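Taken together, the values in this text are just the output of simple stated rules run on the coordinates, not laboratory data. All values reported here derive from a predicted model rather than from experimental measurement. Cβ atoms are built from the backbone, for glycine too; each structure is taken alone.
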Structure I
Amino acid sequence: MMENTKDVKQLILEVEKEISKIVVGQRKVIHEILRAVICNGHVLVEGVPGVAKTLIVRAIAKVLGGDMKRIQFTVDLLPTDITGIMSYTPQKGFEVIKGPVFTNFVLADEINRSPPKTQSALLEAMQEKQVTISRETYNLPKPFFVMATQNPLEVSGVYTLPEAQIDRFLFKLLIGYPTPEEEKRVLNKNTTINSFEDFELKSILSPEIIIELQEQVKTVFTSDAIADYIVDIVNATRSKDSNYSKYISYGASPRASIALHIAAKAEALMQGREYVMPEDVDKVVYSVLRHRIILNYEAEAEKITTEKVIKHFLGKIRAP
């Protein structure tokens, strides 16, 4: 375990700098994905096509020293296409053919394109970190990280993820368009003109170091005051005392408190500290809660978003 947390901060800065060789902008998204990896969690990303979602995961996998596989979710994708099958050939007999889920970094592209049964195969692997093929259970590689994407533009031909399944993602991130200046840089710095290998990304971390960081996150100190702050934020989403409460069908579950806790610890570690501060909680709260607060039709009619709801409750709760 790294003795000096400042070394962790420097390491994360080196990783982000290396990724920026190929990914223009999106620094906040990259930082949040790295935080999720350190938390040993998974990420759901919403963004229009063409904003470098695949490139980001591919670059992160390379720089973090892991293997990466992409699964394109379609309506005819089967659970066994993800997990693997038991196959028989006359020459070899029965053998297990492992699916693409057996890797360190999985990009589940447009996860809402497949029916619930197929979605569940991946979500089960995410939760259990293991896969059962023909009655035999196989552990997935460590670290194991899933970034699932969904396209917010189309509603026909998609299967919306149930709220209970979305809740299993540690973060939900929104990837927006680049700024005009960033987009100008993209014109000459993209994988259409250059190949991925042309950028010569270096592997700064390794699976062993990532696992070490995941263990170190657990040792970051959280005071009682910070714990109260986390619980107060989550409880506020369930209360009926606020003007915004009428827009909420269901508040955040206890899993949200757990996610806020571990994410704040990871943010503190990435900032080179051994203890959590209120600003660490504030930095992670939107990513943790935006998919865990279920709004009603009245909110949709009045164009009230989860971002507005979270901002409202944060303004009501006094930080320690």
Structure II
Amino acid sequence: MLNYSLVIHGGAGTILKNQITDEQEKAYRKGLEDALNTGYALLDKGGSAVDAVRAAVCSLEDNILFNAGRGSVFAKDGSQEMDASIMNGQNLMAGAVSAVRNIRNPVQLAYAVMTQSQHVMLSGQGAFDFAKLYGIKTEPDEYFFSQFRYDQWKQIQGSDKTALDHNIITGEKKFGTVGAVALDMKGNIAAATSTGGMTNKQFGRVGDSPIIGAGTYANNKTCAISCTGHGEPFIRAVTAYDVSCLMEYKGLSLHDAMHVVVHDKLLKLDGEGGMIGVDAKGNTAMMFNSEGMYRGLKKNSGEIEIAIYK
């Protein structure tokens, strides 16, 4: 029987143990554990890597602790715009959405774009209209409201500053982008990423999460990658695809390719954050150059890990 595994992340950044209470840490770990168990259960029953990453990301989107779906941050105009993407390593099919509002699970909409349309990315109102056409679940504004996110936005409202939600020092900390990568029993891999973006973002800013090759990439020949962090450098470095290229053209291992991108290439662009990866042999890696990254993995070998700090 082939190996199978699932790796997830819930954001990377200035995550310090002395700024998180024991109760909060317990809640984050529970959120990661729930997402891992949800996605892994599908792999365990012979389900596809695509379905596993979709289920894991949906679980994180439904958890108000994470900056995706329900826990999304506020933009400059007080709206909550979300981005997401998903990619199938077996056939290089991909789907993505950007600047969508009121979609309960943006990753489900990205999946619908991949499977029900001839396109890769839809944005804004057009993406919302497509969601209605295919019965994707929506929620009213109140569903996405979090007092913490609102207070966070109010701190910098009226200025031209944007903020990575994990780098605003407050009494209670909640952190960014979520993602998952998986390898299934048939040897296929997949990746998915979802985010609410940056607090107080303006001009319809879109980060790396919905951009195939930047925030998300999957190819059975190499790896599946989901990124988290400050999106602009990740876009400029075509980060997720660069890991795949280093594996395909230079023969690097998953771990070594991710190390070059995270600890060398990104740092040269002041890129803070991290990524998770899996290859078709079942090797996994969780790598970041920030103070911490919410992360977890589960393999059929029995290996389980859930971690937050360096």
Structure III
Amino acid sequence: MIRLMKQLALIGPTASGKTALSLQLAQKLDAVILSLDSLAIYKEIDIASAKPTLTEREGILHYGIDEITITENFDVTTYIDLYRKVSLEAKVAEKNLIIVGGTSFYLKMLLEGISDLPSISQNSKARTATALNDLSQSYTMLSTLDPEYMRQIASHDRYRIEKVLDLYHETGMTPSHYFAAHPPKPVIQGSLPLYQITAKRDYLRERIRLRTQKMIENGLIDEVCMLERRYSREPNCMKAIGIRETLDFLDGVYTKKELLEKISTHTARLAKRQNTFNRSQFAETFEGSAEEIYRQILSPNS
């Protein structure tokens, strides 16, 4: 008989110690790890994403890291598929599951779910392909039909506009009407305790600065040069914090010292946004330092 899988989620701002804590807990709890990180999911982006190395993973099975190539697009459905895969495999292997929410939006979607989408026919895909020949006109048309929904999408976001066109051509419904008729269903079933790492602002800023310095020393500039040479600057991931500033450095916009400062500053702003999101979107969480959370999870009464 397969034992019941236990699962928990760790959230917190970047550089707060989520990765180290998840590895410590995975060893103690005999767990696998699902990373919800919008940069670590890419193969070849190793230093800029601050993903744990194979050595640092200590043989613990990770999902959500090195899953797709840089030229591939992904969205929340990617993480939904990953969760379903890892939860099934964890149950079969009689392992527990730790979800590490670097990008907490995806965790929120796992908890709340998304609407089931229809299969897109070849005819609808062909109509979409024709419409995409004039991206601006398609965006204007969709904005006229569904202004509230399209306000969430940039006029140059070809990937998301394509998805909306596919849905419209297949169903004849605007996204707002379709999703109202097909409400979301939670993906994660059962209990999911949430633990949020907190840290004082000055302490976190110093951790961000030290991590950024280490990234530069470990070859961030060479990594970004390689990525640009192989893939150009077009993929969305090339606009991520750490990569875009390094590209500016290569263009002569920043000195190396300024590169460190710019990445650190932009990462600190990201951490602030993450804290705001986590506190506004997740009501029931245990908040504390990494050490406090470690003790809480492993306490006999937890």
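List of remarks:
- Which of I, II, III leads on FRET efficiency 1/(1 + (r/R0)^6) of positions 105 and 273 (r between Cβ atoms, R0 = 25 Å, to 0.05), largest value: III
- Ranked by Cα Rg over 2.2 N^0.38 Å, structures I, II, III are topped by III, which has the highest value.
- log10 I(q)/I(0) by the Debye sum over Cα atoms at q = 0.10, 0.12 Å⁻¹, for residues 129-264 alone derived as -0.63, -0.82 - corresponding label from I, II, III: III
- Identity of the structure behind -13000 (criterion: helix-only ellipticity at 222 nm (-39500 (n - 2.57) for each DSSP H run of 4 or more, over all residues; to 500), calculated), options I, II, III: I
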